[in-house]
Structure P
Amino acid sequence: MARASDPVDIPQVDAIPGYPLPHQRDRLIGHHETEQELLQAYRSERLHHAWILGGPKGIGKATLAFRLARFVVANPDRFGAEVAAAQDLSVAPDHAVARQLTGGGHPNILHLRRPWDEKGKRFKADLPVDEVRRTVSFFGTTASAKAWRLCIVDAADDMNNSSANALLKILEEPPARCLFLVLSHAPGRLLPTIRSRCRRLDLTPLSDAEIGEGLRDLVPDAVPGEADLREIAAAADGSLRSAIMLLSGDGLAIARGVRRLADAADQLDLAAVHALGDLIAARGQSDNWESFQHMAQIWLHERMRRDLGASVGKAYAMIEIWERTNQAIRDADALNLDRKQVVLDFFFALRAARGSSKAF
């Protein structure tokens, strides 16, 4: 979400061109039980000031966070008739708060995320401490006695040590009438002190039916036939974002290629690996790069679960490849390194783990 002082065309991290950002979405796909839990908490006598919304990337954590933020700002009286009668956290699209938030932002909602580096022409590799310190001025300004303020940390996984400690400090001494919504793809990796000061809600991956529902809602004119839709839903692994990426561009071809080559890594087709690497690393094809990341992680996760039941050593080898590949992806994004080399190294590592004697 853009700040009031940002240029209109500033890139937004995790944005998918042509699709609404989470703060622009007035519909939530799935997570009805979690939504009800948040609604009940808001109108209860005791409301926790900080929540961790956990779960895999792309399943709707940010959409739910902004849905709650919109509802709270629009209904500041927790014990009023409107909140008591509410069936969910929806707010009419023509409500003043909804229009303002959809248009770019609301003064009572602070959205912390990795900023755009205008000089380097890329997003910063982490959520810096200066971003988290914006909470000082945000909560320090004067607001009406009934107003709520909400800070959405999106995502906490991007914080470095300094920014995590800065967040911890304000969580320890929260201002009155404030809510923190801390989004995390892997809540277990957050600082224990941050976890201890938040109430945690884990969102589950979307079902195949919900993936289909989300695609029909967002891209009604581009939903594929049932066979491709089933394949996309299976490959998306519960992430609507991943399903969109697979549906657009070369996503489905990349998903098929990664799975086919990884399954046969002991007899690696080098020509096919290089061709896939060229497709993934093509200039301007960030969707292809993201699709590769998703499919590589899905394949490794499936293999780790399978190997754990048969061989701890094999599972450990997959864990090492998981960590090495994720670090290589982060380095490539932060330092503008060769993405194709990351793809090649992933498959070479799989071949080595299979005990192949072939030279790289």
Structure Q
Amino acid sequence: MDTVGSVGLASGFLALFSLLLLKPFAVRVRLLLDLPNHRKVHKGAVPLTGGLSAFIGLFSAWMISMPLIGGYGIYLFASLMLVLLGAVDDARDVPAEFRLWAQVALGALLTYGSGVSLVHFGDLFGLGVIELGWLGPLVTIAAVIGATNSFNMIDGIDGLAGSLSLVALLSLSLLFLIAAPGNRLELVLAFGIAVSLLPYLAANLRVPPFRNRIFMGDAGAMFIGFSLVWLFMKGTQSESEALRPVTALWLVAIPLMDMVAIMIRRARKGQSLLKADREHLHHIFMRAGFTDRQALVVITIVAVILAGIGLGGEYFRVPEWLMFALFVGVFAGYDWAMSHSWRLLVLFRRRSALK
């Protein structure tokens, strides 16, 4: 526990120090700035250094005091490459296809370089454990792509990506703490990333003494998704299992459901799956008349509830097939609601007008 606290404290302090250095640097060199456009309605140029500072904080603290065993050297190197890719994308807008293939390459590096990959999905259908066999590394690479993009997609209003990241990371920290000492490194990593995000989140929400916003950026969002896949693999596929695979779905339910649902809607319309739009969950809330802060609170509360269901299912050892069936039901309801969002918006506005 002393190590967890010391690495967490060091990560947070170094992240704050990096945040204070990177912001004026980004403004001075006119790089890593988010400018308003047809999809982004914020005012002025906002530094995209929040996620980068969180990575620097975690990476520095780990290199100072933690070992590079159990594949962690490969994980940190691949994370560094991914963050650099994200930083270049933030600065110069890397083509989506190039970004996708880079994620494939880094996912392969993580999987084959560390020797850690998804081996099974657990007993999702009540018929026995689903073994992945030779498909395991390929499924792992797909999971890396999905996770890195899901948190990138959900990063649309102040505080949302950071808050949903904290929900998942703190939930994992609790599970790893219960499963200790077999998952000591995973506990340190999950808690360290969570603490390193706090300075960014305070700046993003303009909590005093921060007056000006800072965005997470693609670098930070991809780092969070990448790290969560690594933590899920280490927590579900090792002998010292800290959680079952189905529980992982509940911990990242909102980013996961938002990404999958919008991909399905784009496919139905014959649109590119990589095309950016304003049809995400937070956009629906904004069109319904919520302020960005109200949308943040509601979505985060829902994420906490869903993560709580997952944690409860894990603690009480609810059968995996039942937890999976319940998750599929929740996703079906979510997808239907998003597909009929215009009807729900009309109903909501009518009720608001009557009050």
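The numbers here are math on the coordinates, done by the rules we state, and not lab data. Keep in mind that what you see is a predicted model, and the values were worked out from it rather than measured. Cβ atoms are built from the backbone, for glycine too; each structure is taken alone.
Quick notes on this structure:
- Ranking P, Q by distance in nm of label points 7 Å out along Cα→Cβ at positions 245 and 317, the structure that comes out highest: P
- Entry that produces 15.2 once mean count of other Cβ atoms within 10 Å over residues 21-28 is calculated, selected from P, Q: Q
- helix-only ellipticity at 222 nm (-39500 (n - 2.57) for each DSSP H run of 4 or more, over all residues; to 500) from the coordinates reads -24000; which among P, Q: Q
- Ranked by relative contact order in percent (Cα under 8 Å, 6 or more apart), structures P, Q are led by Q, which has the greatest value.
- Test item: distance in nm of label points 7 Å out along Cα→Cβ at positions 61 and 85 calculated as 3.5, pick one of P, Q: P
- Which entry (P, Q) yields the derived value 19.7, 62 for Rg and Dmax of the Cα atoms in Å: Q
- Parent structure of the calculated result 4.8, given that distance in nm of label points 7 Å out along Cα→Cβ at positions 133 and 253 is the read-out and P, Q the choices: P
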